[in-house]
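Participant: Listed below are the structures to be examined.
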Structure 1
Amino acid sequence: MDIKKILIPYNFTDLDKKALAFVGQTFSHIQEVEVALFNVYTPIPSIAMTGSPVMKKMHENLSYLNNLIAEQEDALKKAKEILLSEGFSKNSVRIVFKPKKMDIASHIIETAMKEKHDVIVINRKSGKVGRFFTGSVFNKIITSLKDMTICVIS
């Protein structure tokens, strides 16, 4: 199998860190491989601010949320640094950090298909009651993607 592109959906969990380690140990020796660290964030709405005290408080809350998004992007850059320290070249690891417009599984599936990834490295969390009704990201990805290698970290 000729592996050229690897997609790692990354959400800053311990299992995601295990996925990084797995990718570093397994694929860093392959020449011309590209790794995409993928994360979607909930975008902050833009609200017109007026001079009222309520809107000032709203502005402070939105600023706080914008700072959280910036911290999330910085953490993704640190994850990239981990892969670089594992032996990947600087040009072979990129970050995909985009606003959430649909459910996370759909974003991952769309990115994997559009960018023609060969391997997706995902994790599987133990079940929660809520996933019984909504379905898990893991299940949606596994059932939707064909002709693609999916590595599951647990």
Structure 2
Amino acid sequence: MRSGLVLIEATLSLSVLTILGLILLKLSLNVLYPRQWILYQTLTDAYMTYEKSYAQRIDFATLTSATSPWPAYPLNSQTSVEIGRVPGNLPLTGTIIRFRTADPNNLAANGGTGTATTNPANMNVWSVQSILTYNVSGRNYYKSRTVTRTQ
């Protein structure tokens, strides 16, 4: 009769240890999920920093040309990009949408409605916008950066 109690005690001990192990596993997964979210945010912020610097450094003649990476609104340019890689060497991909908008005070030749009276210096001002769309766990996310360029 005593040997049967040892078997029951051992079974109960293993059950308690299994439940405790599962609880600790669940808690560790709850700690890791926010870190993954921060990783996605860091990757997308870094990519948008690249987009912003690209918009700031591109030659103004190229920016306003017909073959510009940022076409004049309402046209846009959509390109699939690899934003980065997450643990497990899995790629995080998205779509970058680019367009530029003329300032209303630009002269008509530069996409605006301004005149020589309202724009005597013949300033050419464009808002250059990049929008990044990406998907994580079935949810769509969007980030945008806008740069104002003048000449």
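Quick note: the coordinates plus some simple rules give every number you see, no bench work behind them. What you see is a predicted model, and the numbers here were worked out from it, not measured in a lab. Cβ atoms are built from the backbone, for glycine too; each structure is taken alone.
Participant: Supply the structure label, taken from 1, 2, corresponding to relative contact order in percent (Cα under 8 Å, 6 or more apart) with the calculated value 34.
Facilitator: Working through the options, I get structure 1.
Participant: For distance in nm of label points 7 Å out along Cα→Cβ at positions 43 and 123, find whichever of 1, 2 sits highest and give me its label.
Facilitator: That would be structure 2.
Participant: If Rg and Dmax of the Cα atoms in Å comes out at 27.9, 107 when worked out from the coordinates, which of 1, 2 was used?
Facilitator: 2
Participant: Using the calculated result 2.9 for distance in nm of label points 7 Å out along Cα→Cβ at positions 19 and 67, pick out the matching structure from 1, 2.
Facilitator: 1
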